[in-house]
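Heads up, there are several structures right after this.
Read-outs: derived from the displayed coordinates by stated rules, not from any lab. Everything numeric here is computed off the predicted structure, so don't read it as measured data. Cβ atoms are built from the backbone, for glycine too; each structure is taken alone.
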Structure 1
Amino acid sequence: MKIDETNIEIIKHLRDGRKSFSTIAEALSITENTVRSRVNKLLEEGILEISGLVDPESLPGHRMIIIGVKLSTVELVRMGKEFNNLRGVVSVSVVTGRYDLIVQVLLNENEGFGLLEFFTEELSRISEIQEVETFVVYQGYNLRVPYIL
């Protein structure tokens, strides 16, 4: 699907996922049906997802961590998908540099799912891990994630 300037402008307006198609159409001087059609196509193509995001720091007992992972395999895409299926994982990125993957994880210590549980119950299931480095997020700025737990 072609992402043209109109699609980009529509996406910008959808930062507020509750904004109506008619309000967006008026702001962009296009029809409401055009906005609806384009948004539906973006959703169908998997380019756009409209969802509620939360600030993990505002949730009692919750913590965000970021994990740098060095793998013993070069099958990075397959491993990214495997990591993405672990409980608590918000996102996985295949990256260049010191690590092969960067993994963002949401923990909920109030429900017994802290860093120790993530390592022993989830991460331990993956055998191709060569090295990990954990970064605990003490303060995030503009950090919003889907609530997945």
Structure 2
Amino acid sequence: MFKKGFTLVELMIVVAIIGILAAIAIPNFIEMQYRAKRSEVPSNVKGIKTSEMGYDAAFDTFLVAAQHPGALPGKVQVDWVGGNADFQKLGWAPDGKVRGQYAVTTTTASTTPGGDFLVTGVCDVDGDATTASYTATKSVNATVNTANDVY
């Protein structure tokens, strides 16, 4: 009578295949997590751009907003803590904690025709001291300024 079951070699082959699949899947999974965390920044840059456009429509000038939060958050989200006075005046605040650092500068005289602004968002969600950067202007939506694999 024969016993039913798997031999040790068959089990070792299955374990090796699972190990190879895990070695491929885990780095891809981590990269997708970083991309998801980084996706906050272009969304917030677009929101700040929209607020800046609204501020210009109401007051005929662009508003400069100093970098906030003061230190780059890194891997851990930080509280927005009400933002600075410039972002409050602009009427923009994120929903909850942030992973990026945001600022608005004017690139030309804001009260002259053709004046423009530059919204900048910077993040380092993987904590490797290499930052991903996004910018937007009056005529250009949020664009990435770094390679796609920089988080």
Structure 3
Amino acid sequence: MADIFRCRLNWSGAAGGPAVEATTFSRDLNVAFEGGPALAMSAAPGYRGDPSRANPEQLLVASLSACQALTYLYLAARAGVGIAGYTDEAEGRLGLVEGRLRLSRVTLRPTIVLVPGADEARARALVEQAHGDCFIANSVLTAVVIEPTFRSSSASA
């Protein structure tokens, strides 16, 4: 049986009037996740959206980053590679690919902090394994590139 994930989207911008002109209608949305939080969304600012709200492009980048992180942490724990910290500076680039505007590339730049004595070679190998196992990355056409940095938790920050 497959897991099912649901959300309910409401165009909250309708309160500001109907969408009758492409340049003036409100792009504000509210998304409620089943059994979870609600999220104020809009279009990206370059597409007349509200910059104080999350946009779909940001959420796709965040989903790829989170899936990579969670998959990596799981694999590392299972392999006995101690991870003391994980941060990611993820970036998505919007561009034309085969005549269509889409996120053409997402670059994940995790900094992975290993516990003293952890096997760095194994930790590095797990990055690619995690990428191959990340079901969000496996679900998109976007090229996902991972540029990890490793350091020991005994190293100065």
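Going by relative contact order in percent (Cα under 8 Å, 6 or more apart), which of structures 1, 2, 3 comes out largest?
Greatest value across 1, 2, 3: structure 1.
If distance in nm of label points 7 Å out along Cα→Cβ at positions 44 and 132 is calculated from each of 1, 2, 3, which structure is the one that comes out at 1.3?
Going through each structure in turn, the value belongs to 2.
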